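The following blocks contain the structures, represented as structure tokens.
Any read-out appearing in this document is the output of simple, stated calculations on the displayed coordinates, not a laboratory observation. Predicted, not measured: the structure shown is a model, and the values here were computed from it. Cβ atoms are built from the backbone, for glycine too; each structure is taken alone.
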Structure P
Amino acid sequence: MNTPVIIIGSGIAGLVAALELAPLPVTLITRAGAGEKTSSAWAQGGIAAAVGADDTPQLQLEDTLRAGDGLCDPAAATAILTRAPAAIQLLERHGVRFDRNGDGAYALALEAAHCRRRVLHAEGDRSGAAIVAALVRQVLSTPSIRLMTNTSARRLIVNEGRIAGVLAEKSGRFFTLASDRVLLATGGIGGLYAASTNPPGNFGQGVMLAARAGARLADMEFVQFHPTGLAVNARPVPLISEAVRGEGAVLINDHGERFMAGTKGGELAPRDVVARAIFAEISRGNKVFLDARACLGTGFYARFPAITAICRQAGIDPAHAPIPVAPAQHYHMGGIDVDDNARSSVSGLWAAGECAATGLHGANRLASNSLTEAVVTGALAAADIAAAAEAAPARAIAVTDPGRSLPSVTPTTGNIRPIMSRHLGVLRSAEGIHQAIPALLAHYDADGADADPALVALAIAVFADLRDETRGGHARADFPQKRPAAIRNRMGLDAILDHARNLTPLARSA
């Protein structure tokens, strides 16, 4: 089958891109139903945009740069954040209804490291689900969009250095889609960790596809751990949104001590700071709780209906008892290296949303900037794709997998999660990283069901090995200080494998 444009992924970035490309024909591939099993749909807090009377994109940029710990690309961040108010209008044109106050103004929430209330939400703490549902309704009623559900993209087809199509699988059957324009919008890496707030099937598929196709990756070491996952034995980990802390909830240990009181910003310090503080308390043998009793009381139920349901399912009444919390993998700042138009280093390949590394987030994502980035970069990718040359005429394509056979089994992460959770979590060290790399390389080289997830995990480990400092979401016990200069790392799969293989004999001899 031939199509002018292929979009892989039906989160917010993919849905926005498909709608913005209309009436250009688009094939949208999604591994479940439209919008299902996506991180976008699970977002509780909302979307950040400088739409308040006391706010400006410049203030949002300053907050973003501070949270990014010196590693943001200021030009890219400026380009995205100045488009944030227009992104809100775009979503409203597609049927999203944001919550408003009694006077009709947006009901804006405060989240960590923001200097203003600028987080818009929809249906309380069901923002992601509400936005995705509205976009899916539009997609289903748009004739130019062909939706291929329950379909997995297994490889990108590359001819003479440029994208030629996609090798996909549905119900165990493989087929090809020919196209010289492909957008990856596949979400994050939650499936690589035992404790994650994201869909367990997300292991960085877009990053894997791009890397195998020859695309450059960036910032792979920067994994954000949400400070307040609900501390229950569940996978995925239920999320207690940062917006709860924005309403005044405080963190206490099981001795009743508010251990963040002496930290700049307190409970609303950047996520990496709060996550490490909670991790330290737990490492000392303490339990940690989020206490919203004084600030919200029974008002918790109306402000956070979804979180109320989550807590009650775990036997907790958040209006009358503190909520047990612990850090959990939440977001990946790294991914496919892209420019300001969402183009990767491979001709004909674009990336948007969490699978892309735009430079907006730097070393640590500012709360609720992720949905902003997804909408803006999805629209930017659509505009750039539409402006590209006319689609090549239908033609036969010889499908080859460069250098590796295609596993016939569905990718699995069961062997990868223990390695990543133990060695590439909140706090890292050379000792742990050097144990992880050979183990991950062995899974990659075995070319079995876990080879694709192992590729993504190996990239994170190699990038982490190269960053001998603590910065943002990347914390090294053996290098607790920041280096004077902040440098973004970029490399392709060959360089990642070279580093891993050069290190592996040393690790084995040790």
Structure Q
Amino acid sequence: MIEPHAPAPPSTQSSWRGPARLPVRPDTGRFLVLAGVFVCAACGLVYELELVALASYLMGDSVTQTSIVLSVMVFAMGIGSLAAKRLRRLAAAAFGSIEATLALVGGSSGPALYAVFAWTGDWGGLWLDGPRCLLVSFSLAIGLLIGAEVPLLMELIQRIRRQDAGGAVADLFAADYVGALVGGLAFPFLLLPFLGQLTSSLLTGTVNVVAGGALVLVLFRRDLTRRARRLLLITNIAVLAALATAAVLVDDFERAARHAVYGDDVRVAVHSDVQELVVTGGTHGRPLDLYLDGRLRVDGRDERRYHEALVRPTMDGPHAHVLVLGGGDGLAVREILRRPGVRRVDVVELDPAVVRLARTDPALSVLNDHAYDDPRVHVTTGDAFSHLREVPTASYDVVVADLPDPTMTAGTKLYSQEFYGLARRALAPDGRLTVHAGSLATHPRVFWTVEKTMRAAGLHTAPYATPGDDAGFVLASPDTRPTLAGDVREVTESRPPGLGASTLVHPRY
């Protein structure tokens, strides 16, 4: 058994260079090293979450993006830990260099990924397109650097006071895991809401380089040669200057990138608590387009055809009381109000900023015929799934689900068997439900999965599409199969084999 302060056996002290010459007491030095571990771990997790969030925003399908980032990063951390074994004799200088590099790479990862997406877009539609190649590259680089931290920090903490390996690992990992917890909570609840994605990554890089540089240049400065101290100081100052410059220019960068993505006629660009809203056109004869988190939600060129197909078939029956799930832009409400006999329309929208935009934006309010000025329309802010739980049985004649595309992972629960069961309960016996079920041309499997899921919830379905368009819809009723009316065509093509209810997975079809 090795005593805590006894010299280690020769086989375990290949990198042992004697106790570090510290400007503070050993106990204070250990505390400062563990504090540095805490800060670096928090920064590392913020980089990871930043990549996941931005990749999900830019490329969709959050499950795939999260899997890519986590798997590549964890693999790279193992490689980085192995590679750092050769640097333990120069632990202080190596750790300082790694932290400066990590701060620059991690801090610039968000702006770089956004820039590639904005100015190059998808490279040929391949799985490894431009943005995803960069995502993998950043995940690999950040993982390598984070993995290299642990062996070097272990060496530094052992140089302050030699102790058994188990105790040193326990102290190091405790500080690391607590730091990861703080970083994981700070990103969604503090950094993202108040600073946004790009500024958050730049600020995190700044904190990272300051913490790593201060730990080495102050606490372990005597382990460095004068030349090494000077080079490390210059490097840290250069990284700080680069991050600070990027932070100052980030607003101009975002505007330029937004114009590269959406064109030159961006009129509105706001970040709500839920998503980014961008409005283009709507003036001087240009059609209005509404983008939510970078995805086209309202296409002014053909939105009328889409909303007529969504609403009109379900209004061919009792329709005094109507529930609209989503549809905060007011365009589905516009079509509902055009039918006589409507007494009340309840709209459940997750993001109040969408409703506010639909009320106040001149072009969008004209497009929706000022639907929200009608006293029959009542808006509730909240999640559609949770709202349906509170709706009394048989409350509505019509339910219109104007929700995000079913190929988006974040909205999967809104196309689940449980969701349709709640919608069925909210309908009167002769009521009707209509759902946009995705594209028949590009995602037929998703379309038929939605239709089968609705049938599994006890609804009688009638799938349909608009003539000459690939947008697919499903009309459903609790008791009998509804009859389609209006300018729509029933879809009767064979369903792909092997479909089950509530199986909205998202491969590239």
request  = Out of P, Q, choose the structure whose coordinates give helix-only ellipticity at 222 nm (-39500 (n - 2.57) for each DSSP H run of 4 or more, over all residues; to 500) equal to -10000 when calculated.
outcome  = P
inquiry  = Quick check: 26 is what I get for percent of Cα pairs over 35 Å apart, for residues 51-346 alone, calculated from one of P, Q. Which structure matches?
reply    = P
message = So if we calculate distance in nm of label points 7 Å out along Cα→Cβ at positions 251 and 363 for every structure here (P, Q), which label has the highest result?
response = Q
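Please compute FRET efficiency 1/(1 + (r/R0)^6) of positions 275 and 467 (r between Cβ atoms, R0 = 30 Å, to 0.05) for structures P, Q and give me the label with the greatest value. All intermediate terms of the calculation are to be shown ahead of the outcome.
Numbers: P: 0.95; Q: 0.40.
Ranking P, Q on FRET efficiency 1/(1 + (r/R0)^6) of positions 275 and 467 (r between Cβ atoms, R0 = 30 Å, to 0.05), first place is P.
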note = Candidates P, Q; mean count of other Cβ atoms within 10 Å over residues 243-250 computed = 15.8; producing structure is Q
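Ranked by distance in nm of label points 7 Å out along Cα→Cβ at positions 163 and 187, which of P, Q sits at the highest value? If you can, show how the numbers build up before the last one.
Values: P: 2.0; Q: 3.0.
Checked P, Q; max of distance in nm of label points 7 Å out along Cα→Cβ at positions 163 and 187 sits with Q.
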task = Supply the structure label, taken from P, Q, corresponding to volume of the Cα convex hull per residue in Å³ with the calculated value 180.
result = Q
ask   = Where does the value 13 come from, among P, Q, when relative contact order in percent (Cα under 8 Å, 6 or more apart) is the thing being computed?
value = Q
request  = Out of P, Q, choose the structure whose coordinates give distance in nm of label points 7 Å out along Cα→Cβ at positions 147 and 171 equal to 1.8 when calculated.
outcome  = P
